[in-house]
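Scrolling down, you'll hit the structures one after another.
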Structure P
Amino acid sequence: MKSFLIANPKGGSGKSMLATNLAGLLARQGHQVMLGDIDRQQSSRQWLKLRPAVLPRIASWRLEADKPARPPAGTTHAVLDSPAGLHGAKLTQALDAVERVIVPLQPSLFDILATGQFLEALATEKKMRGQRSRLAVVGMRVDARTRAAAELERLLADLGLPVLAFLRDTQNYVQAAAHGMTIFDLSLSRSTQDRAQWQPIIEWIGAT
């Protein structure tokens, strides 16, 4: 089973947006997908309740009394949406459960400072040491042509981490989410630009 953790200790970084759209992409490609929400706010779980039954199915955790949550039988891809402030033992536990980590990051000073510390913490985790290929950063709500994007790339270069992709600030994500949808559920005429921005992510996760 392929598994991905969407994580950033900074609230409002775009974790749920990235997690739901990654799950939607994988489901659209025909995979058996589970979207697990380890955030107390359960944003992703609430979003799943809005998802129309006619769209490619995305499952949630399999919950049983007195047993830990686990993916439903047959799951091929799992996406975990995480809470703000994820650190310590909970971060280690989450890393043990996944193959790859994607860190959404907005190009503001406060987001960069908070996330820089988180990326440094990841580098000290035994699970991640020497495995930078398992970690990717995605610029959220930013135009790749702007000074903000260039500054984000410069600061991450100091950590030896390139920005995998930049996802623009658009109402497509907001409006789709309000109906339990993703940009991959929208018409091509409406979402072509957004889908193109996801191509580096698709290649990195090895989605087919």
Structure Q
Amino acid sequence: MRKWLIPVLIIAVLGIVIYSMTVGVNNTAVELEENAKTAWSNVESSYQRRNDLIGNLVNTVQGAADFERGTLTEVVEARSRATSVNVNADNLTEDQLRQFQEAQGEVSSALSRLLVSVERYPQLQSNQNFLNLQSQLEGTENRINVARNRYNEAVNSFNVYIRKFPNNIVAGWFGFDPMARYEADAGAEDAPDVEFSF
């Protein structure tokens, strides 16, 4: 009678081990995925801060009598397009991320043109409100970079975890797919030309 008890105990122990491993892999994958989603929310929050500051900056610059209206219009339109791109953190695909990056890149480009054109307006450069906004924008750009790096680190941890064996088997059962990384803007690898005139 005891001969049948040994195989039953072996099967029961294997079942418990497999169950524990499966639950552990699933729970860790869920935790890492949620960390990556939170990191993405921080990226969006940083961009939202920039968009809010741009509105104040545009209002300040509009006060300059003969400031280029076309430059302001470009900034406002780029900001509007960027805020209309909705990214779902639960289903963050490379295509969605690319669209988001392109829209944010347009804002960065328009904002750069705005700040360059401001140099021709001494009254703006001496406006304390403008200087404060410009300083806050610079700080926000740094926050955006930090948030994007943290997002990529969280995505990397999640992607590595779900791709390792035997985690990849369990992750496949529960439908965990790799998440998209935030990549550098096109042309970012090219160093800008810097010319000094003496």
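Read-outs throughout are calculated quantities, based only on the coordinates presented, and are distinct from any laboratory measurement. Computed from a predicted structure; not experimentally measured. Cβ atoms are built from the backbone, for glycine too; each structure is taken alone.
Taking Rg/Rh (Cα atoms, Kirkwood Rh), for residues 70-181 alone as the quantity of interest, name the structure among P, Q where it is greatest.
Working: P: 0.99; Q: 1.16.
With respect to Rg/Rh (Cα atoms, Kirkwood Rh), for residues 70-181 alone, the highest-scoring structure among P, Q is Q.
Who wins on distance in nm of label points 7 Å out along Cα→Cβ at positions 14 and 46 among P, Q, i.e. which is largest?
Numbers: P: 2.1; Q: 4.9.
Max of distance in nm of label points 7 Å out along Cα→Cβ at positions 14 and 46: Q.
The maximum of mean count of other Cβ atoms within 10 Å over residues 22-29 over structures P, Q, that is, the highest value, falls on P. Structures compared: P, Q; top value of distance in nm of label points 7 Å out along Cα→Cβ at positions 118 and 158, i.e. the largest, recorded for Q.
For distance in nm of label points 7 Å out along Cα→Cβ at positions 30 and 54, which of P, Q scores largest?
Details: P: 2.2; Q: 3.8.
Largest one: structure Q.
In this comparison of P, Q, the computed figure 25 for relative contact order in percent (Cα under 8 Å, 6 or more apart) is attributed to P.
Out of P, Q, which one gives -26000 for helix-only ellipticity at 222 nm (-39500 (n - 2.57) for each DSSP H run of 4 or more, over all residues; to 500) as computed from the coordinates? Intermediate values should be presented prior to the final figure.
Details: P: -11500; Q: -26000.
Computed on structure Q.
Starting from the value 17.3: which structure in P, Q was Kirkwood radius over Cα pairs in Å calculated from? Derived from P, not from the others. One of P, Q was used to compute distance in nm of label points 7 Å out along Cα→Cβ at positions 6 and 94, and the result was 1.2. Which label is that? Going through each structure in turn, the value belongs to P.
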